[in-house]
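As structure tokens, here come the structures.
Read the figures in this text as sums done on the coordinates, not as results from a lab. This is a predicted model, so every value here is computed, not measured. Cβ atoms are built from the backbone, for glycine too; each structure is taken alone.
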Structure I
């Protein structure tokens, strides 16, 4: 029987990794996930985690995000999971300036809960986590303790060392890997 795989994509983390490493973010997630899973295994489901933009963002940004989320909803076997953006006041430790910024809340926790919950229910044999966020290392450890395998796929630059320590397999993403999945060549 083929290995059953669930893919968990930390949307914001992947977006910034693509922007910083590729200079672009237009990835065909259906094709990309198929490549990650490979034909020898069976995709159970892909989960894409992100946050909806707030009214503080421009109409253009919100419209663009809605188009993107609409496109994701058309990808077979992909579910979008939403966290939220919360406004935080911060003070720069170097200069003392007060700034207001938005912070993602609930995304890492949701990824971890979904990974562990799916493992506990034996919904998959292998989880592929697309993220470089070290906060997810404990979720990886918990999934492995339940008997499933965990692979991490991310760009080496920006990937937390804790993920490399906990994952069964670390796959380094490269420009060459992602080029075939650009929506606009």
Structure II
């Protein structure tokens, strides 16, 4: 792919960014008198560069500079997403504008991010924090069924979860003709 350079908005004639994710300075300084490719630093897992204008510095994420220069954003979406999940790959074909929600969904779907509560959305035996309960025939004392959680038992039997919980804690002796107890108790 041919490298194409464009001026960085607000820094025209001073700095340029390429479609391959590189940034260069067009200014001569005491340190150098030629065009210089800037070496980005890694900050917060993103590549960033420092740009100077009128003796003031400002930090920019390289992927955002590339997207601003090369990608249309007709919907005004505020976030730049790395399509392949590699935050070091700032090539224009790897970037897209998105919302924060779309960015988060992408991160979870691609496995880039795990939830802080991986059990969310899992019920019963799939949820490690659930406590199993047993449904017991009140007259015979035999176990009818074991459920992964009080909520699961409630859904399956139609008994209120709060009443099942009270049976397990000993507040009630039975509900809907069944006794309940925590499995293993």
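A few points about this structure:
- Origin of the value 25, where relative contact order in percent (Cα under 8 Å, 6 or more apart) was derived from one of I, II: I
- Top of I, II by distance in nm of label points 7 Å out along Cα→Cβ at positions 49 and 161, largest first: II
- Here Kirkwood radius over Cα pairs in Å is compared for structures I, II. The highest value is that of II.
- If distance in nm of label points 7 Å out along Cα→Cβ at positions 41 and 153 is computed and equals 0.8, the structure in I, II: I
- Top of I, II by mean count of other Cβ atoms within 10 Å over residues 17-24, largest first: II
- At a computed -11000 (helix-only ellipticity at 222 nm (-39500 (n - 2.57) for each DSSP H run of 4 or more, over all residues; to 500)), which of I, II: I
- Top of I, II by FRET efficiency 1/(1 + (r/R0)^6) of positions 9 and 113 (r between Cβ atoms, R0 = 35 Å, to 0.05), largest first: I
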